1. Given a value of -13500 for helix-only ellipticity at 222 nm (-39500 (n - 2.57) for each DSSP H run of 4 or more, over all residues; to 500), point me to the structure among P, Q it was derived from.
2. Which structure, out of P, Q, was semi-axes √(5λ) of the Cα gyration tensor in Å derived from, given a value of 42, 15, 14?
3. If distance in nm of label points 7 Å out along Cα→Cβ at positions 64 and 80 computes to 2.8, which of P, Q did it come from?
4. The value 12 for relative contact order in percent (Cα under 8 Å, 6 or more apart) was derived from one model only; which of P, Q is it?
Structure P
Amino acid sequence: MTREELVSRIAKDAKITKVAARACVKSFIANVTKTLKSGGRVTLVGFGTFKTSKRKARMGRNPQTGKALRIAARTVARFKAGSDLSKAVR
């Protein structure tokens, strides 16, 4: 599902305009991003949790040349599905 498909479904389900639904989706994404960027987490009970974790630096290989290269440490976003979501997709 694309963002626009999600906007359309939210607008239909909530009986609001697509403009309002698009603003809601945009606000949700912006606030989750802002919270993760500051080191926080976002928990939606039953749906899941957005959080960050740190990846250690490691050695990798260039797939074209086979040459070893260093991959720097970084912080990545993670999502862990909640119990209701997990049960729904089984």
Structure Q
Amino acid sequence: MNVKGIEREFKCFGSATVGLKGQVVIPASARKELGINTGNTFLVFKFFRDQGLVLVKADAVEQMLSVMSERLSYIEKLLKDYKVAKSSQEREGG
């Protein structure tokens, strides 16, 4: 198991408290490391059985969708190859 990979994907920057106006301050270390600047726009997703939020830079969503599409295409190809191999085995009586 690649623990270092997990550490890169799931990092805790600290805590934040919701203020009276519903605002949350993103920790300075997170803003610095992730290149978050004044005026950046985020899409907000619910996560973990309605117990959390995920913020994604709006500019990154297109890139994220492209990566997901590539991975889905790869999985689709694997599935097609599997079906062809299975069909071939069945025709050969194996």
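1. Corresponding structure: P.
2. Derived from the structure labelled Q.
3. Derived from the structure labelled Q.
4. Matching structure: Q.
No value in this document is a laboratory result; all are computed from the given coordinates. Quick caveat: nothing in here was measured; it's all calculated off a predicted structure. Cβ atoms are built from the backbone, for glycine too; each structure is taken alone.
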